[in-house]
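> Below are structures written as structure tokens.
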Structure 1
Amino acid sequence: MEITVQWIRTTWTKESRGGDAAARRNAAPVGFALPHDAAPLAHVIRMHVHDGFEPYDSREVLGKVNVELHEAGDRLRVLPRVQTLFALPPRKRRPPAVRLTPGQWVRWQLNYRFSSALGIRGWTYWQDTFNIAYGPVHADAFLSAPTLFIDERGQLR
């Protein structure tokens with residue numbers, strides 16, 4: 001069965017947590033139209049504060065996307081991997097994996113806060129949004145409301 005993955009990573013710094021930069025970040029889309037050549041590769045979009053949150057897209061093999069995908073029978077098990085043990089916010093208890101049936105899709109969001117190893121540089125923040133569909137989809141599938149929405153974002157302070 002066809003699996004379509006769109007991975008959006010939005011990155012910003014502490015200096016851009018408020019004001020105009022925060023307004024632009026909050027207005028950034030969480031879903032984009034798929035390119036014609038998306039599957040079987042992942043559609044990866046990166047947006048950075050230093051570029052005004054302008055989206056840049058590329059393709060990656062599914063194995064390089066930070067999400068576990070496992071087909072069993074007529075279901076797809078989906079569970080994003082958490083980046084690192086030292087990232088904030090702490091995630092003591094994560095939601096369980098979701099199991100998609102053909103025709104369903106999930107939007108799963110996580111966020112992180114990182115500091116440099118020695119604390120020399122300021123904080124860096126990012127949000128990952130995974131849009132994952134099981135079965136054939138139209139190019140505009142991720143522009144609508146998902147079948148399932150998992151919000152695993154925490155307070156970043």
Structure 2
Amino acid sequence: MGITINVNGKARSAEVDPDTPLLWVLRDQLGVLGPKYGCGVGLCGACTVHVDGTPVRACSTPVEAVGGGQVVTIEGVGQSEVGARVQKAWMELDVAQCGYCQPGQIMSATALLTANPAPTDEDIDAAMGGNLCRCATYVRIRAAIKRAAGQSQEA
């Protein structure tokens with residue numbers, strides 16, 4: 001079946017079943033490789049993208065659920081002011097070690113700061129709790145979120 005979804009501001013088409021996970025449409029059909037496959041059941045956050053500004057797990061979201069929504073991936077998040085600030089803070093504080101989980105981390109952090117421009121540590125923990133980092137860069141992740149929020153901290 002042919003579907004058309006808006007990805008990072010561009011209409012994109014693919015021939016897939018409507019229940020195909022959004023992650024596979026993005027990666028395998030459209031060549032958008034930023035969202036990563038981690039667990040396949042929406043628990044690790046490596047596949048996080050935004051649909052109409054809301055972070056969703058692309059591995060467990062059927063493409064038909066996107067409908068006419070706007071999908072933003074790590075490749076497009078820097079087009080927003082908040083996303084650009086988050087990416088800049090990530091680089092300034094050298095957050096990534098292996099980097100595999102970082103696209104999902106950045107997507108969740110951007111959604112947090114868009115909804116709450118001055119988060120507390122508890123707000124950050126709650127928003128980021130579903131994003132796992134095997135390298136355990138959680139202290140630097142929190143510091144980068146605070147820096148992007150204008151609450152400058154070193155990791």
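Read the figures in this text as sums done on the coordinates, not as results from a lab. Just so we're clear, the structure is a prediction, and the values are computed from it rather than from any experiment. Cβ atoms are built from the backbone, for glycine too; each structure is taken alone.
> Hey, distance in nm of label points 7 Å out along Cα→Cβ at positions 123 and 147 derived from one of 1, 2 reads 3.7; which structure?
Working: 1: 3.7; 2: 2.0.
Label of the source structure: 1.
> Using mean count of other Cβ atoms within 10 Å over residues 3-10 as the calculated read-out, with 15.5 as its value, let me know the right label among 1, 2. Before the final figure, lay out the partial values.
Details: 1: 21.6; 2: 15.5.
Computed on structure 2.
> The value -1500 for helix-only ellipticity at 222 nm (-39500 (n - 2.57) for each DSSP H run of 4 or more, over all residues; to 500) was derived from one model only; which of 1, 2 is it?
Working: 1: -1500; 2: -9000.
Of the options listed, only 1 reproduces it.
> Hey, relative contact order in percent (Cα under 8 Å, 6 or more apart) derived from one of 1, 2 reads 22; which structure? Working shown, then result.
Values: 1: 31; 2: 22.
Considering all the candidates, the number was obtained from 2.
> The value 0.75 for FRET efficiency 1/(1 + (r/R0)^6) of positions 35 and 115 (r between Cβ atoms, R0 = 25 Å, to 0.05) was derived from one model only; which of 1, 2 is it?
Working: 1: 0.10; 2: 0.75.
That value comes from structure 2.
> Looking just at FRET efficiency 1/(1 + (r/R0)^6) of positions 67 and 139 (r between Cβ atoms, R0 = 41 Å, to 0.05), which of the labels 1, 2 belongs to the structure with the highest value? Could you put the intermediate results ahead of the total?
Working: 1: 1.00; 2: 0.60.
Checked 1, 2; max of FRET efficiency 1/(1 + (r/R0)^6) of positions 67 and 139 (r between Cβ atoms, R0 = 41 Å, to 0.05) sits with 1.
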